[in-house]
1. Say we calculate percent of Cα pairs over 29 Å apart for every structure; which of I, II gives the highest result?
2. Given a value of 29 for relative contact order in percent (Cα under 8 Å, 6 or more apart), calculated from one of I, II, which structure does it belong to?
3. FRET efficiency 1/(1 + (r/R0)^6) of positions 67 and 139 (r between Cβ atoms, R0 = 25 Å, to 0.05) computed as 0.15: which structure among I, II?
4. Can you spot which of I, II the value 1.5 was calculated from, given it is distance in nm of label points 7 Å out along Cα→Cβ at positions 43 and 115?
5. Given a value of -1000 for helix-only ellipticity at 222 nm (-39500 (n - 2.57) for each DSSP H run of 4 or more, over all residues; to 500), calculated from one of I, II, which structure does it belong to?
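Derivation of every value follows stated rules applied to the coordinates shown; laboratory data play no part. Remember, predicted model here, so these are calculated numbers, not experimental data. Cβ atoms are built from the backbone, for glycine too; each structure is taken alone.
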Structure I
Amino acid sequence: MQIESLLTGLYLIKPKVFEDHRGHFFESFREDVLKENGVETNFVQDNQSLSQKGILRGLHFQTPPFAQGKFVRVIKGAVLDVALDIRKDSDTYGEFVCVELTEKNYNMLYIPPGFAHGFLTLEDNTIFAYKCTDYYHPEAEGGVLWNSPELNIPWNIENPVLSAKDIALPNFSEFVSPF
């Protein structure tokens with residue numbers, strides 16, 4: 001496994017993939033490798049979603065004391081994955097990382113607490129899976145509007161399919177971070 005730091009605490013994980021005429025094999029989670037890189041690995045919940053092309057989910061987070069770290073990957077299809085630093089004391093507050101995660105590149109992302117997270121599906125029938133370091137608490141939900149002008153995230157889509165909840169999220173300029 002190769003791990004690359006993108007922003008403080010945010011890591012791109014590239015597993016070693018073994019492929020032959022039968023298919024492929026790779027380790028999708030190695031606690032020891034993540035710990036060696038300072039990643040909290042007390043995962044308590046696994047989630048999975050199925051989405052068609054053009055679905056945008058996010059940018060979401062959970063507020064303290066229920067903040068979540070997430071270990072995300074694509075099982076089938078492809079997404080543009082976005083992690084936005086919302087840690088007020090961070091040197092990279094308001095900066096984001098966009099990474100394409102696909103069933104073909106096998107890349108994964110560890111997103112620590114203090115980041116808002118979202119993804120846009122690039123293919124039909126995309127299956128997105130992630131581990132969380134805390135349980136889901138509806139009362140702790142928070143978010144930032146996906147197309148906040150001050151962020152200028154290059155989603156490369158004008159009219160994604162959004163939930164009513166995601167449409168109502170605040171612009172980053174109006175957002176007060178709980179981190």
Structure II
Amino acid sequence: MMEIETDRLIIRKFTEEDSEALFIILKDEEVNRFLPWYPIKSIEETRKFQKERFVNTYAICMKEDNYPIGYIGFDTNPPHDLGYEFWHKEIATEAGRAVIEQARKAGLEYITATHDRNNPRSGSVMKSLGMRYQYSYEELWEPKNILVTFRLYQLNLDGNENRIYKKYWDQANQKFIEEGLC
């Protein structure tokens with residue numbers, strides 16, 4: 001994915017110069033509450049995390065200063081999972097639309113996203129992106145070692161509305177469809 005500009009945002013690759021901004025995001029306990037890692041404790045840990053885990057993740061920056069306030073990305077391999085986090089700026093939908101358009105241009109047939117059912121704001125973002133609820137499943141979330149009920153949302157980019165990504169459903173011991181979310 002190349003750099004993307006929207007009305008308010010620049011979405012671009014992280015650089016080494018972004019380590020301090022990324023540290024501010026990754027150390028925030030509220031921001032990281034629903035993520036599969038603990039808050040980062042140092043700039044050194046941030047740099048290591050950035051190199052190991054943020055290969056396909058992009059900085060979300062406001063145009064006026066090009067300073068990272070969040071991140072977004074998607075897997076090019078199934079389940080084509082869309083992931084995002086931002087720092088109190090209400091911009092996930094704008095960034096998500098731009099990244100989904102890139103996924104469409106890249107030829108992805110669909111994109112998925114999951115959220116902890118205790119984080120309904122993330123589900124609201126998924127709905128505003130046109131994603132549809134498919135099912136819920138329980139998973140022991142590592143490294144936090146907590147049982148989480150995830151909701152899977154999906155957007156079929158190729159018009160095949162019957163396709164549902166089933167891997168999580170097939171692997172889960174506890175799975176169900178919640179009423180009122182479809």
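1. The maximum falls on structure II.
2. I
3. Label of the originating structure: II.
4. The value was obtained from structure I.
5. I
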